[in-house]
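These are the structures in question, set out in turn.
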Structure I
Amino acid sequence: MALVVTVVVVRLVGRVDWGEVRDALAHLDWWQAPVLVVLLLVRQVLNALPLALYIPGVSAVRATQNDQVAILMSTVAPPPSDLALRMAMFSSWGVPVPKGMAGTVMNTLTFYIVRFGAPAAGFVLLAATGGEVGYRWADLVSILVSVAILVGVLLVVRSDALARRVGVAAGRAATRVRRTVDPEAWAAACVRFRGDVAARFRHGFPRSLLALCGMLAVDLTMLVLALRFVGVSTSEAALSTIAVAYLFAYPFTLFPFSGLGIVDALVLAAVVDVGGAEVEAAAVAGLLVWRVFTIGGPLALGAVSLALWRRRPVTS
């Protein structure tokens, strides 16, 4: 599906003139990089903040450090290396592994709710600006996935009885794909999970949703600035145009490297659709700048965070 979307969209926007892309990159000034770096740091802190909200004894700084290291490990080593290193870091800070694991799972579920729910904001923005929905009705599937995860989480944390029922139901559904799955084991896991997160859920869940929505806003700001820095003007691509394209493309960040190639192609198609073929090269340049910071930046932060943690692996 992702490959088909990418091929179709790239064909729609045509062939990129890389000479013009280089010319667009020449518009960059030295002061723009620090601006994007500051926004990147804010983005990464907001992205990691749910860990601090869900796991007792983990500060926002430690949550950010843990998250950057996990991003690095998930890029350079096969799973579950990132999860193993996360748990090792939590343990070195005196956090019980079950609490760290439950908080990590809850962090992931919250992020998935926001990721698949992003098109809902896109529909609202389309309605506000009078844009056409067109093929975007298909994104209702993504919103339904977000709602399903939300409902499942709320049921699990409500009571042990509901947590057990959800676990059994999910386990029975999983047996259709893999017969070795034990629904009772899944039920027990859901009950344990509820016990580890219930105390901080009421406080942490709404704040985590807010933090991750803020992360999306900062990420979008970086994208818009990157496009403006290389010469894509407001008359060629309004903020609303970029925002709508970003929000509807965001579920595709599920794929490796945050949907590299897929998300970019969808945003590029939207910009070219309103700005014309003459804006294509500059838009590609802006997307390259955005990806350098949003993909390369976390990897660099992960390397620094890992080095710092190895220097001080245990704290009292």
Structure II
Amino acid sequence: MTSKKKIAEVIQLWMADKKQYIKKSSFSAYVLLIENHLLPSFGDCCDISENDVQRFVLQKVDHGLSQKSIKDILIVLKMIMKFGAKLGLQEYKPFDIQFPVDRIMKKTDVLNRADQKKVMAYVEANFTFRNLGIFISLSAGVRIGELCALTWEDVDTEMGVIRVRRTIQRIYVIDGDERRTELILDSPKTRNSIRDIPMSRDLLKLLKPIKKIVKSSFFVLTNEIKPTEPRTYRSYYMKLMQELNMPRLKFHGLRHSFATRCIESKCDYKTVSVLPGHSSISTTLNLYVHPDHEQKKKCIDQMFRALR
């Protein structure tokens, strides 16, 4: 093995190599994790022990970072350390990290049926292209970046589907010593995110007459050649929900509301997984399938009937 390098030096080599193979948005996400978390904690180290990583994890938990975010950071750290070991710049020893037990059951925030109906009725009575986006999100479960990237060409009223093929996001860019953000139009989050979503009867009724008079190259939310970005649209959404006296709900809650309504309607879990473009059915099950008291009671009754 050659002389050991500091983690900061290995990171620079890893970033230069990784940049050749991954999407610009993925690279941007890695850079943010590295600059905000890994460099401040490990940049000056040559060796990182399991105890060092465990202390890092507990510190991040204490600062309120979610387990998912911490695990994402650890994935990047492992890639960097394996890369350094491959080049003979440091040793890599797998680490087994423990997380504090989370005893609070997290609840997915969604609109209830009455509030969802109220919001959709408001959009139908007060049509604007920006309001239409909220109706689409509640009807199709699209992510905000996917919604901002939709053009009228993606809205097929003949086949009755919305074709999700792109996403818009603002990413962090490093260009030499310069740091800036950049709005990019890119392929969706995962392979499963590229999908065709059937339109509901109400959504199709709303979109059919509009589709006849708009330009196919225009973006749906602006009805212009230039799109709106997620941050701007999120602000508009929050302001509108406040005006409607709706519960304070993140925009992603509209996507959760869509999936929850599907589950409530007894749709099969595999289909509910495919519609929002989840990477696996386990994501859907973990997020939305939480049996209520009546379902639990019915299950136990069925079990004892089978015993008789």
Point to revise | Among I, II, structure where distance in nm of label points 7 Å out along Cα→Cβ at positions 44 and 76 as derived comes to 2.1 | key: II
Check your understanding: Just checking, which of I, II has the largest value of relative contact order in percent (Cα under 8 Å, 6 or more apart)?
Key -> I
Exercise for review: Name the one structure among I, II that FRET efficiency 1/(1 + (r/R0)^6) of positions 100 and 124 (r between Cβ atoms, R0 = 30 Å, to 0.05) of 0.05 was derived from.
Suggested key: II
Review point. Looking at structures I, II, which one was mean count of other Cβ atoms within 10 Å over residues 20-27 calculated from, given that it came out as 15.9?
Key: I
Point to revise | With FRET efficiency 1/(1 + (r/R0)^6) of positions 196 and 252 (r between Cβ atoms, R0 = 25 Å, to 0.05) derived as 0.70, matching label from I, II | key: II
Revision key, fill the gap. If helix-only ellipticity at 222 nm (-39500 (n - 2.57) for each DSSP H run of 4 or more, over all residues; to 500) is calculated for I, II, the one returning -15500 is structure II
Point to revise | If mean count of other Cβ atoms within 10 Å over residues 68-75 is computed and equals 15.2, the structure in I, II | key: II
**Study point:** Given -0.73 for log10 I(q)/I(0) by the Debye sum over Cα atoms at q = 0.10 Å⁻¹, calculated: source structure among I, II
**Key:** II
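FYI, it's all coordinate maths here, none of it is from the lab. None of these values were measured; they are calculated from a predicted model. Cβ atoms are built from the backbone, for glycine too; each structure is taken alone.
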